[in-house]
Every structure is written in structure tokens, then in C-alpha cells.
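Please treat every number below as a calculation from the coordinates, not as lab data. Nothing here was measured: the structure is a model prediction, and the numbers come from that model. Cβ atoms are built from the backbone, for glycine too; each structure is taken alone.
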Structure 1
Amino acid sequence: MQTVDLPFGEFLPDQPNYKNPGCIVADNCFPSAGGYSSFLGGKASGDVIDEAVRGAEQFFRTDGTSVIAGGTDTKLFVLVNGTLTETTGYTSIGADGQWQFAQFNGLIIAAGPNNSPQYLTDVDSDITWSALPGSPPTAEQVGRAGNFLVLGNIASNLSRIQWSAENDPTASWVTDRIVQSGLAELPQEYGKITGITGDRYPLVIQERAVGRLDPVGPPTVFSHTIIEEARGCIAPGSIVTVGFLTYFLSHDGFWVTDGAQVMPIGTRRVNQFFFDTVSETDRFRTHGTVAWDKQAIIWSFYPASNATGFKRQIIYSWAENRWSTGSLELDWLVDNKVAATTLEDLDALFPSGLETVTPSMDSSFWLAKSRVLSAFIQDGSGNSEMNTLNGDTLEATFETAEHEPKSGSRVSVNEIFPVVENADINTTAGTVTRDFKGGPETTSPLVAINSSGACPARTDGRYARAKMVIPAAATWEKAQGVQMTFRPSGRR
């Protein structure tokens, strides 16, 4: 018998299967040092809103309390300490609309189609939305640029930006040189404005361009410099800023900008896979947030195979500079904060005794976390419920690249040894073989791991790849690859 190591490596679905330097499937996992870690499912909180969430973002009070601001088709809401407060009476934002949010000092501002901008007067105390004073224009995009609140994609001109009086978004929005409020028409050939982000180093992103706003003082206030005119952002919700870097989805894939240049992160790796997988007519709905504990960005999108909601995710780890995917059905991803678990909470979760607590009580799992990936998920009754994504693991699937175990020869594959730390010892694995490139494939059943740590396989062919599945709710980490044992089986 001979053995070959097949590491999962980098998820590279855009590369050919044969001799792919990475792997071709890495689903329901996050890239991690040396391999992949688990993707956890939802844990319901009981915080429910009776419409699908169409935009949400986390903010913080001065005492560190988490405030989730969000919106649906006709409502805005605030979620604080498990209490969800709705403000109703808004005009429908339309089937394609989303809410965008921004903070300006103690104010939280919401912008969405068909409605004037709304705000919370004080993030530390206000939980009811009201119209932003000063008669600001109806706009779909909102962001902060230094001492100014900026609105973009304005109903009367989709490539116009308009900014508030200096340090006062509640004053009159009429152009006034004294208070420095004003507006600017951006080049219409670059399309509508799809994002305003960056704060101290503000960017205005259009469908086909990325521009920087540079403060120049009165009377002009801002100068606008195009830093990329070949591409912009096609999905407003896909814009995610981490530090001084802003990530976004363009017409040709995923990119990142530092305000001076735009750089690819998905080229020859996942861009083609994404566009083959996403619903073409729903690409603009793609939205993302940060999974801080994984040092990764996760984008959710409508798949072409079942374009009825956000059922797939694509994940980029900036720490590892690698990708993976997810398959969780949800309404909206959002950053969140969770409190520490008390002894009373543990008693309710583990009624048979605290000695059955897993992970152990001294694990950091039970501590308060200032950032935890969360999502609003349908509860089965048409309601959207907040879930922290720290529940059971989702079923994870990996496939290695195709290779030729023995050059020029057919082989018989006998066993697959999963290289993964799975405490539940329930990993399954199988093989896919074929005799020649482009020929029919023979897929073996997925077989459970046995007492010797192997998944028996009985397949024969010249080319082979391995598939490994870790069942949902398994306790696992550090999926690195597989070892395949084989013997030559002759020629024909």
C-alpha cells in the first residue's frame, strides 16, 4: 500500500480541478491557520420582528451596550438588551430596497428608498426613530465624511451627494457657505452612488468608479478625486470597512481599496465561482458584515439554484488571505454583542447537571463577547428572529483537488484518513475517480470513520480526489486534509 497526503489548502474553485494547488470545495467553514475551522449555526434569542429584515447594523452606547439598528420594508427598529422597539408608518422601500445606517457623534441616521432620512436623537437613550430635521433630501446612501453627514443616491439625482452643516446634521440642508452645507454632482457616466464610507478618509463609491472626498475648506468644502474608474460597487450592502480598508463587490468580483488604490482579492480564486453561483438578477442584494472572532468578512447572497432568499455565503479571511463558503439560510447578517452566560443560564441549558456542560465551564465560550457574528433568520412563522451564530456546527464539506496518485497508472483506493480534530469521531469520507480527463466519474459512498481512524473506500481509476463531510452538530476544529492509501491496479 502507498499513501499520499491531500491537504485541503486554499479554496480555489476558479482553478482547474486537476492539480489544483488548493481544494475545490470548502463549505460551512472558516479559513484558519493551517486549515479550516467550523461555521456555527444560529441560536435563537427570542427577539422577533414580523417582517423580513432589510438592513441592520450594530452601534455602541458610551457604556458599551450594544444597539442594533435595523429596518424592514415598512418599519425601523432598535434592539437593546433583548428589547426590540419598532417605529412604524414608513412608505415601503420597495422589493429591491435596503436600509443603510451611519453614526454621527451621538446620532444614528437611517436612509432608505422612498423615505426621508430618520434618526435616533441619542444612541445612549433614544429607541424611537423620527424624521431628521432640516429638510434633508430623500436618499438611499448615508455616511460620515469628517465633520459632515453625507447623503448620496438622492431621489432627484442618483449621482449627487449632499452634505450637512458642519458638525450639525439637524440644521437646514439648504446650501449655505456660512455653515458649509452643500452638494456636488459626481460624473453621471459612473452610475448611481452605491456607498459612502471611510469617515476620516471618506470614499464615495459609484457603480463604475471609486472616488475619494478630500476636505479643502470653505467655500468648496470637498474635492472629489477618482481613484478607480474601471470598476465600482454593484451591491450597496456588500461594502464592508475594516480599519482603513474597504471591501466591496464589483461587476468583476471582490476588491479592496485603501483610498489610494483598488486591489483584487478574488481574481483567479473565487470570482468566477461566485458569478456562476449567484443569481444574476439578484447580485445587487449581496450584503456583508465582519466575523471579528474569525478575522473574516462574510457576504450573503441569493444563489441561482434557488433565488428566493439569502441561502449562500462567501467568506474571506483577511488574516489568512483565503476563502471559503457557507450554506445558511437567513434574512440579514449583522455584527452583535452577547452577555456572559450566568450559572442560572447554564442550569437551564443543562438540566441534567452542570457536570454535563460542554464546553467546560472554564471555557471562554461562556464569557461576554463584544463582537459575535449574528443573523436575523426566519422562525418558521414569517417572522425574522435575531440569532447569534454560536450554536451547533453546520455540516461541513470538503473536496480535494484531483490528482494522479501513481503517474501513468490506474490505482485502487482503499482508505481515506481524515486529518481533522473531531471529538465526536463521526467524520465521513469517500472518493471520486475516473479513467481519463473529461470521462465519467465514479463516486464512492461516504463511509464513517472506523476504529483505526480510516474511512474504507473501494474505487478504481487513474485520477482521484477525496470528499470529506463532518456532520452537523459535531465538535470539530482544524480540518487540514486527508491521507489516501492506494495500490496500483494495472493498465488497460
Structure 2
Amino acid sequence: MADDLCALSATELLARYRARALSPVEATRAVLARIEKLNPVLNCFNLVDARSALDAARASEARWMKGAPQGPLDGVPASIKDIILTKGWPTRRGSKTTDPSGPWNDDAPVVARLREAGAVLVGKTTTPEFGWKGVTDSPLTGITRNPWNPKKTPGGSSGGSAAAVASGMGALTVGTDGGGSIRIPCGFTGLFGLKPSFGRVPAWPLSPFGTVAHLGPMTRSVTDAALMMNVLSLPDARDWHALPYDKRDYLQGLDEGVKGLRIAYSPDLGYARVDKEIAALVKKAVTVFEELGAHVDEVDPGFDDQLEVFTMHWFPGAAYVVRSIPAAKRKLMDKGLLEVARAGERITMKQYQDAVAKRGALGVLMNRFHEKYDLLLTPTLPVPAFDAGKEFPGPAKKRRWTDWTPFSYPFNMTQQPAASIPCGLTKAGLPAGLHIVGPKYGDALVLRAARAYEMTRPVAMPDLARL
């Protein structure tokens, strides 16, 4: 029974609560039992608060018994990436340099909204130090592993969040995405994840990596992500970058399909090298959109590799983080983060301003591209999950995580909504991801397209009996 409960989506849990066929206490106990069993193998939680979770579940149960749920997520087990402030719990950020004693008096906007909606928060998930890279290991928590194969990485930086939801340790989680940190781990672990338009989900404190950083849902179904967006997108005055609240219900129109949409498919953006098996799975997934009535053209959006432009934005953020740490403590930090920070320190103001101008040109190019095409499809990642504990697949001398994530970071710079949805397994049994990119502020359209695909190819869970 515990296994069955852990496999239920948030939508399914809520339906059973409403019918009084299931209690939030039962669901939470099942999740806590799953964490106790599998977290020693996967290392995706660095904090679990069973007492607080069960107290919240009992309160939720009482509300459901009265027919008066507190909000749209009442009683659903959820987790928070340990980059995001959570009242009463340390936010360690994967770093030995943080002081666990706090004080920890604040909820970030997304955490506050989840509490208000009645979600049961079970704990905090692992992250690389300060979320700096696309895999999940840190000096504080060690290596996090992929539930499809524990020898492999779940990706990052929201890798603990992905491993948790993919293995049934809660139906919902919140991740951050500054260069792919929601979509990369969802691609590697077979989840759905949405990086919303920048400012759609309020953030506070603002990320040291600046205006490329987003927050969003990571779930086992598109409907669950839409449900979360109704909660996470609620306004919060602490984020002065936030978009005006539009009161949209992301569940409305979710099942309208893709018939008649104009969709561009770019297998490599014109420059990326993609594993043949991944490329074949993505190409097969694209044909589903044609079968569903969309007009699909194979066409590149028309920009060159944006790696240098992105690093001019990302590396100074790493330098800012490291400067905030006392020099005596820096020996405790991830050597890779320190290397990236040193590279960030060497970037001149002219180089940065040039990158800002090129970023603006990229944004205009994509605005014009979406005048012709409603959506852009690409692979989420060019490779399947590789060995855990490594930043780069294969020989990695002088190589960084940004070298194998060409499909994600361009759309952090343009601030467009982009999602990853699983589109099959390699012969080795590892997930591949389809990347769906929408026009700026087209979050609902991205969800709708993902839902159309999901209805033909539901998200699967890994075989946890092997763990």
C-alpha cells in the first residue's frame, strides 16, 4: 500500500482526500517510509522533519474531514530545494560555510505559498554548493544519485528534488533554474519540470546569479505542475522583478491540445552535438505533435552557440557568492566553484556589457522567431545521465557543466518559459527528455503542449525494487 500511495500524483491524492478514500496522514507516512528506505541509497534529502510533516498532515486530515480544505494542495507531501529559505529549517545551500544555527525566520515566497495552500512539507533536498553546477554533489552532503541507476547522476542543480519526486518521496517539489537546473535533472530522471517565464514565480532573496535565475515546479505529471503554478505564481511584494499577477488558472485550457499550432523542431540548434540514441528518441517524440494536428517544421532558431555570453552572466554570480564567504572558510568550498569564481573575477566591465548587449539581441531574435512559431522543440540534453560524482561525461580536463547543456541556458538568458518532459528510455534504461520552449509569457501554452504529449506518453517511474 505504501508503494501505491507514493506513486500517486498530487491530483490523484487530492481526489482521494475529497472522496474520503485516503487520509493525508496515510500518504505522508508512506512518503516518510519511502524516504527512510531509499534516501540512504539516493541521498536526495539533507533534512527530513517527520514530526512537523505528520503534524501538518493531521491538521490537513481534520480539515478534509470537515469538508473545508485550506487550499488547492492541502495534504500533498512536498519538498523544498535547499537553496530556498524555509522558516524553522536551516538553508545550508550545500555548503559547509553556512551556519546551521541561523536564525531561520523567513519563508521564501514559494514556501509561503505552499504552506498557505496546505501542502505538507517533509524536508529539504540536496543541491551542489550554492547551486553552481548541473550535477548534484557538494562538500556538505556528498553525492546524490539517480533512481533509474544509482551509479548515475540525477543532474542538477535541483538534483535532490528530482531524485526525490522520481522515486516517490513526495508528489511535488520546487526547484530553481539559472541555466537548466530544473530541466536538466528532470531530463535525467524522467520527470516533468517547468522553468516559467522570468518573474512569473516570485523569488526572494534574489539569486546571486541575477536575472537568469527562475523558480518552478518539478512533478510526475503536467497537471500537477499546472496546479502548482496556480499556487507558486501568486504575488509577493518582496520580489521587485516579479511580473504583474494575472490571476490565470493554469488548469483552464490545459487539455485543449496542439491542433493547428505552428511548431519548430531543432534537433541541435544548429551547433550542438547530440548522442544518436537521444536524438532518435526526441525525433520520434516530435512526430507525436504532427499526429496530434500541429504543423511541424524542422528549422533552427538562428543563433550561434551562446556559451560565452552565458558564462559572462553566470561566472560573475559565482564570484559574488565566493566574495561573501570569509577567506578562512573558502578552503571548505567546492574546488570547481572556486575555479568558476576566479574566472568570474577576471571578467571586465566591457566584456560584461558586451554580453548584456548580445543577450538583448538574442531575446529580440527569439521574440521574432515566435512571431512565426508558437513553440520550439529540442532535446532537453544531448547525452543520457552519466556517472555520479562527475561534472562532465568522459574526459573532463578544463571542461565545465555548461559544455554539455547547450539546450537549456540560452532560454534562461531570453527568460522564456521552457519545460522538459520524458520522451523514452535509452537501451541502458535511462530517460531522455523533450524540451518545449514557448514565447515569453507563454507558460500556459508550454503546459498545454506538454499535456498533449503526456496524454499519449504518460510519465513512468523507475523500478525501485532494484535499489
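A compact table of results
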read-out	value
Of the structures 1, 2, the one that -500 was derived from, the read-out being helix-only ellipticity at 222 nm (-39500 (n - 2.57) for each DSSP H run of 4 or more, over all residues; to 500)	1
Which of 1, 2 leads on mean count of other Cβ atoms within 10 Å over residues 44-51, largest value	2
Origin of the value 20.5, 63, where Rg and Dmax of the Cα atoms in Å was derived from one of 1, 2	2
